[in-house]
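See the structures that follow.
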Structure 1
C-alpha cells in the first residue's frame, strides 16, 4: 500500500462511528438510522456484533453500544430507544407451537432458556412463587437460539427482535402479559466527538419515529 493509500484509509477510518450490539437490531429502523447518518455526514456507521458491547465501549473498541440486557452502566450514559411487548419463543416441535398466545405464567411452567451473557430474560422477572422451576443457562444469543430450537426449553424476546430472528426451528407466539423488553443506546459520559454526537441525535429522532410506527 502506498503512503497516499494508507493516508486515505486512515482518513476514512477517522470518519467512522462504530456501533457495538449484541443481537437482533430492529429493522428497518437501524437501516434508516445508518442511511440518514451517512447522508448527513458523508461518514460511515459501522455495526460491530459483540458478546459484551459495554466492555468494548469501555475499551474504546466501539463508540456507542445498543443493548437488550440489564447491566451495570456505571460511568456511562444511556437512554431507551425502544420499549415493546415480548414474544414467547418455542421449538417448532413443542406442544405450545400451535398456540395463538401465551401468558407469562404459562412460560414458567416449562424449562426456560436464559442467556446470562446478554439476554433480555431473567428468572427475577417472574414474581416470587411463580418463577420457573427449572432454567437452562447459556452464554450467548446463538446458544440460546440453538437450545430453544432443540426443545431444551422456551424463551422470550422483544417483538422487534422476533421480527428479525427467523429460524426454521423456532415459533414466535405473542405474550398476553409479562415485562416489556427494552433496547438501550449506551454512550461514554465524557463529551462525545462531533460525529458520534450527530449519530446519537439521529438515533434520538428515529426513536420517536419507531415508537409511532409501532402504535
Structure 2
C-alpha cells in the first residue's frame, strides 16, 4: 500500500513575472522593481579564499586528521566550504546541468504548468517575496522538495519532463550520500557519536 504524501508548509511567496519573458519584450528601461539603489562597493579582502576540502583525503589516507581539522576550521571560521573529489559521478553532474538548462528553456505555456502556487515556494517563480514594493532579483528560480519522497509535491514532480525526473532521482540520491559523509565527518570533528548523527540525519529533508 502506497504511503500518503506528507503535507508540509515551508512558507509562501507572492507571484512575480518571469524575467525571461520580460527580457523578450526588449524593454527600453528595466522595471523599477528590479532597480536597486546605488550602494558603496563592499570591501573584499584579496587575501581571503573559500576553504577547499578534499573528500578523499578526509575519508582515507595519511591526511585524514589534518583534513578533518581543515573541515572543522572552515565551519568555525566561514560557515561554508567547497568540496573537491566528492565522488559524485561526473556524467551525472553534466546530465543534470543539461536537463536543468532545458527546463528553463521550456515555452512559457509549459512553464505555467510548473509555476508556483500562492501557498507554496515550489515551482517557477521567486522566493520570499512578501510585498508588492519589494525589490526583486533579475532572475527566475525553480525550487522543489526532493527527499524524502513522502514530502514531495507529487503533482509538480510528475509534471517535470521525464528525462529530468530520471536524472533528478539519481542526482538527489548521490547528493544525499555525499551530505551524509560530510555530516558524519563533522560529528567526528565535534567528537560526537557518528552512528547517532547518521540516524538523526538519515531521513533529512532535501530541496533543490
Structure 3
C-alpha cells in the first residue's frame, strides 16, 4: 500500500531567549504561523516506511524539517512479536545571520502487541539517538536514550495512531518530550482525510502544530 497526504495548518512556537551578562535575562518569544507538509508512507505486513516533510517560518526564521523512518516487524499474524526500527530526523533553521542544521539518526527495538478484538496495537520500545547540531561557528554532539510507546487503533473506516517518546540526553540537561498523533477517516478505498498533531517540548521551549489534508491511497 502507498499513501500520500499533502498537509497545511498552523504552528505555534515558543522559545526562551537569553540576553545580558551571563545570559541572566530571559524573555519568551511566541509566534503562530502557517505550516505546510507532505506525508508519504509505504506499508507491507512486514515493514512500514514513512516520511514527513514540513516547512514553516516561526519567529522570523525559515524552518525546514524531515523525518524518515523504517519499521520492520515479525509475524504479521501473531498476537505478540518483535519490532526493529531506524530513522533520521533533520532540521534546517535559518534565523537572521545564522544557519542551524540538526541531524538525528536513531534506532529502536521493541515488542508489538496486537489486541485484535479491540483493533488496538501497542508498540513499546527502547532506542538510541545520535544528535549533531551544526551552526556557522560550532558543532555540538548530544547522544540520548529513547523510551517510547506507539498506540494504533483501527475500526471500520477510522484509524488513530499516537506516538510518544522521551529523549533522555546523555550530554546535557536538554531532554525532549515528543507526541505525534494522526487521525484518518477513509471515504473509500482510495480517498480519505487526515488531521495531524505534533508537539515537542525541550529545555528552552516547545512547538505545537495542527495540520489537515486529504489522503490518497494506491
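Nothing in this text is a laboratory measurement; each read-out follows from the coordinates by a stated rule. These numbers come from a predicted model, not from an experiment. Cβ atoms are built from the backbone, for glycine too; each structure is taken alone.
Compare mean count of other Cβ atoms within 10 Å over residues 84-91 across structures 1, 2, 3 and report the one with the greatest value. Mind dumping the intermediate values first?
Working: 1: 23.0; 2: 11.5; 3: 16.8.
Answer by largest value of mean count of other Cβ atoms within 10 Å over residues 84-91: 1.
Could you tell me which structure in 1, 2, 3 was used to calculate helix-only ellipticity at 222 nm (-39500 (n - 2.57) for each DSSP H run of 4 or more, over all residues; to 500) as 0? Let's see the in-between values first.
Details: 1: -9500; 2: -12500; 3: 0.
Label of the originating structure: 3.
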Identify the structure, out of 1, 2, 3, from whose coordinates Cα extents along the principal axes in Å, for residues 100-179 alone was calculated to give 55, 22, 18. 3
